[in-house]
Structure P
Amino acid sequence: MSCHIEVFRNFAEHLQSDLFRETARHSEYPTAFTRKGGKLPLPSLIAVMVSGMRMSVRAELDQFFAHLRQQAQLVHHVSEQAFAQARAKLSGAAIPKLNDWFIQQVDAAGLVPRWRGLRLVAADASNLRFGLRASHVPRAATTEQNAFALFLPGVEMTLAATLYDVSVGERQMLFEHLEKLSVDDILLLDRGYQARWLVAALNQAGVHFCMRVDRADKGGFNCVRDFIRSGNDEAVVRLGAPNQKDVTDYGCPSTGQEVRLVRIVTSDGAIRVLMTNLLDARAFPCVEFGELYHHRWRIEEAFKRLKHRLSLEHVSGLSQLAVMQDFAAKILCDNLQALACLAAISDEPLPEGRRINHSYAHTVLKRILPVLLLTSSASLILKEALLLITSHTYRHQEGQSKPRKSSHKPHKYMSHKAC
């Protein structure tokens, strides 16, 4: 548990450092956050936002400062207008950079597990409909946007996440995030990413991948269809060359790429085909790829947790900057919860079949985050909170599946806030 608490302590110190303050300012406010003191300095502003804002701004602020003073009665310390003025001086990249720093600390502490020496990274996108009302604010946000994320299944943390216009495709989003990946990562991708140019770009970047490719429609690969008919468990094939337009647009190699196909048969008899650039069958046996690819489902669960339990689509402002800040803050909030859950079970693992309740973990952590991030002596409070988290678990049954229901997605309105 000591290394987990150390990560929390280092995060709190970095939040209050001059280095973070210098990088957190909006370019239009070069002297922001320089004055010492004030009712809402930069560390307090960030702490309010990463505590998971789901209610009205006034309610969140009053509750935050009540938790900071460790009292039950709400405290009206800062107005909504002061919060809005402070956040306008915060760069849209400040919280994502803070998340990058946090993930580096978690990885450096050895908390991210490996699969045969490789770090698992799942990639996916999800559609968001923010609870926005009509307004005339400058640079107003659009209601519907897409979120793309790189996720670490082993620690249940988001490596990086970005908002995009709905016109941007998932492959383009992934291409713009390749710099977040390293040569010791393996990228887990679903069927929406199969493309010859993307395989060439991943090989050029030195990124390992495991991609599901058993599409029966127009977008499928001919070599995959031949492989399914062959009945073989695995095969090394060469894809066709990317078309010249993709080579020009993405700067990928113009030659066909050599890949390995692996057949997976599910418990209900369905055939899945996975494509990978891990060609060494001895170092990476094909029997392990089914379980490897199954880890990709954790990013689906993460989006569900963020949307429904952290109210990802609820925003506290109407501008695009405010929406970006809220989005990034809830990603970081979820990562802090994941670290708390890891810390809770680090000394004494849970009994077989039991899992930490992340919803309850958020309830516990939200009340101590102000003290944890803004004071110097929070170790005892954190340890007591971790004991509460481990006391509330649920039973998980392996092998259960629930088909996804196709239904209309309701719109969240600003007037419908949690209380």
Structure Q
Amino acid sequence: MSQLPYDAAQAIDADDVASLATGLCNIASDRDNEGAIAEHIARRLERSGIEVHLEEVVAGRPNVVARVPGTDGGLPPLVLNGHLDGAFHVDGWRRDALAGWVEGDRLYGGAVSDMKGGLASMVVAMETAARLGGTPRDLILQAVMHHDTVGLGTKYLLASEGPTEGYAICGEPSNLSIHVANGGAVKFSIAVKGRASHISRLDEGIDALASAVGVYSGVASMAFTHQAHPSLPDLPIVLVGVLQAGFAAGCTAPEATLLGDVRTVPGMDRHTVRADLRRIIDQHLSPDTTCELRITAAQKSFIGNADSPLVAALRTAHTRIRGAAPAVGSPMPGQAFVTDAADLAAIGLDSAVYGPGDWHYAPDEWVSITDLRDAAAIYLATAYELPHSP
């Protein structure tokens, strides 16, 4: 049985992790443009002698897949899964969000918490594993394109090359707590159509905006058809985040569009959400307007196991590195996150969400550099703490 030299894990250089995370934050990947960041990570892993390849999912938008072979043949692998795309709040930053900076123990940068910081920790864990000559099991990095809601990159990678057994850590920001559940998502658009007319001839117009406001009020207070889930007690929830309408102050709006997002529990899907929305629309839509409802994206819920071998290994590794046990559960706001753990678990991997950072979609997003270093050490240590038999 291979034993982790914990002094090696503790010797991971915080400045190295912070430097890599800063470099990743400085590469824009928020607009269907993951190619440059993928190439950056692949080149760095290659310089460490790690087996790596790019899997192009869409032209210019690849996954990065890397592997450090295990030393005890036949053990199920450990997957470290993180996404390359990174949205961030574009307004209100004290400095350029694409020029990360350090203040004390804080690293600031666009998408540093969701999740370029966690991705840097995973890359450094891979490099440290290679430097140690490998962990007991294959250690696989999946740095995927287009996580956003649907998890396209992870779905494509799992379908093309797996693995379909073993363990997987999804590195979404959990503030170094172990999350074992999160909701799914169904996103939708509601397009209301009326007829434009000048304020001087209001009787000739049909106001799509007024009708859309009625629909908005109904959706905001609606109850969805669902069965409550004990791991996700705060879900489902719904938000209409966009209402676009009209083109002139003195004219009725000929069109109005609502864009919304439902965070779901198991048993809810595009069909149940669509039926519920249709019912609300029919109740609130003005009779002289028409409406088109579309479901624009969907992802499953993730329901893990707090007593699984992976959670036990993560708990042990975290405790040995940090000196105290981690929290385990599925609290808010993590319940309302959407993670690729749903697809990792669905294909058969014992999965959990564990990553540095406490994500807020806000200016001056930051992650503790100590947490970035510790996350890298804990990812590495978990590969040793997992069971040493298939």
Structure R
Amino acid sequence: MPAKSKKRGNNEGSIYRRKDGLWCGQITIGRDESGKQKRQYFYGKTRQEVADKIAKALNDLKNGVYVDPARLLLKDWLNTWLWEYKKQTLRPSTFQDYESLINNHIVPAIGHYKLKDLRPEHLQALYNSKYGNGLSLSTIKHIHVILHSALDQALKNGLVVRNVSEATTLPKTKTKNEIRVLTLQEQQRFIAALEGERLRPAFLLALASGVRLGELLALKWDCVNLKEGTITIKRSLRRIKTYDKNLPTKTMLAFQEPKTAAGIRTIPVPPVILEELKEHRKRQLEERLQAGSLYEDNNLVFATELGTPIEPRNFLRVFYRIIEKANLDINFHALRHTYATRLLEANEHPKVVQELLGHNDISTTLNIYSHVMPEIKKAAAMKLNNLFENINIKGNHS
């Protein structure tokens, strides 16, 4: 049987299939200092994949933007990947988080390696070192996601032969961190400590709806239905970098949409909290009249006395003053955990709790609140017990 033709198309370079089934291609990218030709190799599962990589490389050579993989450092590729491939697709806050993880954790440890020389053990040592120094497993997972995505793009671009992040193993926590939930007594102490606070309704709403800090501070009156007794979460507020040299400040407060569709949700609010919101609305209108032309109407439910968005850090300062008064040691997220726990304790279905919290997957809800599940299972068993109460367990053995 005649061998298959290896004839290449125009400008494809040389493409052939190796014995292991992988397709390989090569092109000349110039000459080294001794005048010897320098070749760049490309690999793929199909001939077309290799041909596409070669075509891109040839086009980059033609336009003078080709980067020699032999000299490309990981830190330089991460910068290119972040700004050229991710900037337009990530939320501003996520982009900022990615940049922070790259600059503070990845680049200082392994950024000096040439991209082509990067090995699984380099990444593995990074993960292990960070874990050993107390970095949370969640943060390490985010670092892995960044590296995996960046190296996957490098593979598509023909800069590397394989994605070495796939040969790594993430550390596993030995014990699961216990989440902090207010007891009923602590919950009452917290509510009592809110007396006289201007933002009392904000903290009550957080405890009664489980919304996140950014979601609470981004809530607008057109998303509050006092008649139906609901609030609708559509956005969150966060301080982010501007990355614009023409702006007077390096950071700004920005509203942004939730990460997933599940984050957009409507939450029923207890009637007693609705009354608090109504009274809060009246006081807010009084503040607007007092401020006059200085007032900036952003239609925010919780704003400064001049109507501007509340800086999250300033809001948290108020929160920590309140919990000190209540003699509690919690963070703001504990209010969200308490809300979810109270619902599950009241035998609300986990699927409903998932939707109210805005979790994308019910497994997230079940994993976080597994501490409540034993009591729910016990209650279910007691319900079944009622069906068997009249059974003679010993039976008749006459």
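Values in this text are rule-based calculations from the coordinates and carry no lab data. Being a predicted model, the structure only gives us computed values, none of them experimental. Cβ atoms are built from the backbone, for glycine too; each structure is taken alone.
Assuming 70, 51, 42 is Cα extents along the principal axes in Å as calculated from a single structure, say which of P, Q, R it is. Derived from the structure labelled P. Each of P, Q, R could give relative contact order in percent (Cα under 8 Å, 6 or more apart), but the derived value 26 comes from Q. Taking distance in nm of label points 7 Å out along Cα→Cβ at positions 263 and 319 from the coordinates of each of P, Q, R, which one would give 5.8? Value 5.8 for distance in nm of label points 7 Å out along Cα→Cβ at positions 263 and 319 corresponds to P out of P, Q, R.
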